[in-house]
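*Asks:* See the structures that follow.
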Structure P
Amino acid sequence: MEYVSFTSGIDIALVVLYAFWLFFAGLIFYLRREDRREGYPLESEVTGKPLDGGIIWIPEPKTFKLPHGGTTEAPKPEHDTREIKAKPVANWPGAAMQPTGNPMVDGVGPAAYALRSTSPELNMHGDPRMVPLRVATDYSVEASDPDPRGMAVIGADRKKAGTVVDVWVDTAEPQISYLELDVEGGTDPRRVLLPITFARINGRRRQVKVASILASQFQDVPVLGNPDTVSSREEDQICAYYAGGHMYATRARSEPLI
């Protein structure tokens, strides 16, 4: 009696190859669907209306537990309803946007920011990550480095904008992240933060130079809701303001070189 193997007429290698193709196609579909949890649905640049999700649709919202308590959803059901204070120079997709007001304050172009959490980022101990030295008393400025406290802050127009009154440290790194300064020239007392990456400290002259904005523009730097902590959204707003100054602080900066 002759026995016939069940797999004698099947090419096992070919079956495995087809199975791999099906698995890989499914994996690509899953990953492309999951990566649409952030930044979707897309909006038309011309009409501003949400676009269709297309072949790979947007997944249902999923709830994520945050490491220090609370939850968040992605994709979020609500949309960014902020008014864009800029208009396209032409009625076609990809046209450049022309600011209609003060772009540094309105958050346009390089001054744009995301609506992040209104709570401060926390370190591994559950405490606010960014804090001033008056709060983080265990930290200090390295003795071999110039201490910026008491130094004059000089804007891009070489005028004095204020005086550094404190240093903010990142307790998770640790490193200096911000300088806190009293702003001069306004009618009311005003304290703002200056990201250390936008500052150049000259210990010999006792000056902190800022090339991104003019001395008068420190009056419009976003202020903190809590004087001893900075939220994630406030960090984005502050950094975006100084970044926007590289293009919008003066009219000449936003014009072509030639």
Structure Q
Amino acid sequence: MAQQRLYERVADDLARQILGGAFEVGARLPSERLLAEQYDVSRPTIREAVIALEVDGLVEVMTGSGVYVRATTRANGRAAPMDIGPFELLEARAAIEGESAALAALRISDSQLRGLTVLVEEMAAENKRDVVMSEDADRRFHLAIAEATQNSAIMHVVTELWDARERSLQSVKFLQKARAEGVKPRIDEHAAIVDALTTRDPERARQAMRRHLEGVADMVFAATEAEAVERARAQVAAARNRYRVGSGG
């Protein structure tokens, strides 16, 4: 039996509570921080679990407020199939595509480098018009680097990771949320990858790719924050407490 994914375990338990009546419609779930402590997982794992509950129509994320119960029955009567979570996918891509870039740095041709530059220019242009087309150019950029490794196994794995991004209902939902918050392919980071590949330096190419994908994870994590208001209030309260202590009463 395949090992259950972390976010799937959390989502299943929260769904069981919602379906069992532990939370009424309109009730707010505990904060992401508290849930992470309760389940002993990372906050990205909690966010993946919440997205799975969203796909099932059980909760609604109110940006700047929190996660609220939307229904106590699943929209389609049963749980949607769970696939690779968006953050675990980005983690895998950082590891695998980092090595793809390192090997490509040793084997990439001048014409392939020119092709990557054209794709970066295409991304920059499409960012101003159609983010979906920009994301398509982004995919072709990363697959072109995998192709430059001249290793069919690496090409297969990187292609599969991108296919999972578009196949997983949880990742698709996550991408839609990030897109709605204005997340687009980062032109400067893609240009830095091309620059690193141009030097034919494997370590520089590896680090440029890893920085890019780790930066994507940070960016979309911030963009999909549901509890910004709660966090701001906590910061204000902490500042007030410091003031009171400093003022000597």
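*Asks:* Computing relative contact order in percent (Cα under 8 Å, 6 or more apart) for each of P, Q, which one ends up highest?
*Replies:* With respect to relative contact order in percent (Cα under 8 Å, 6 or more apart), the highest-scoring structure among P, Q is Q.
*Asks:* Given a value of 1.17 for Rg/Rh (Cα atoms, Kirkwood Rh), calculated from one of P, Q, which structure does it belong to?
*Replies:* Derived from the structure labelled P.
*Asks:* Supply the structure label, taken from P, Q, corresponding to distance in nm of label points 7 Å out along Cα→Cβ at positions 23 and 47 with the calculated value 4.3.
*Replies:* Among P, Q, the structure yielding 4.3 for distance in nm of label points 7 Å out along Cα→Cβ at positions 23 and 47 is P.
*Asks:* Let me ask another. If helix-only ellipticity at 222 nm (-39500 (n - 2.57) for each DSSP H run of 4 or more, over all residues; to 500) is calculated from each of P, Q, which structure is the one that comes out at -23500?
*Replies:* Clearly, the read-out refers to Q.
Rule-based calculations on the coordinates, nothing more; no lab input. What you see is a predicted model, and the numbers here were worked out from it, not measured in a lab. Cβ atoms are built from the backbone, for glycine too; each structure is taken alone.
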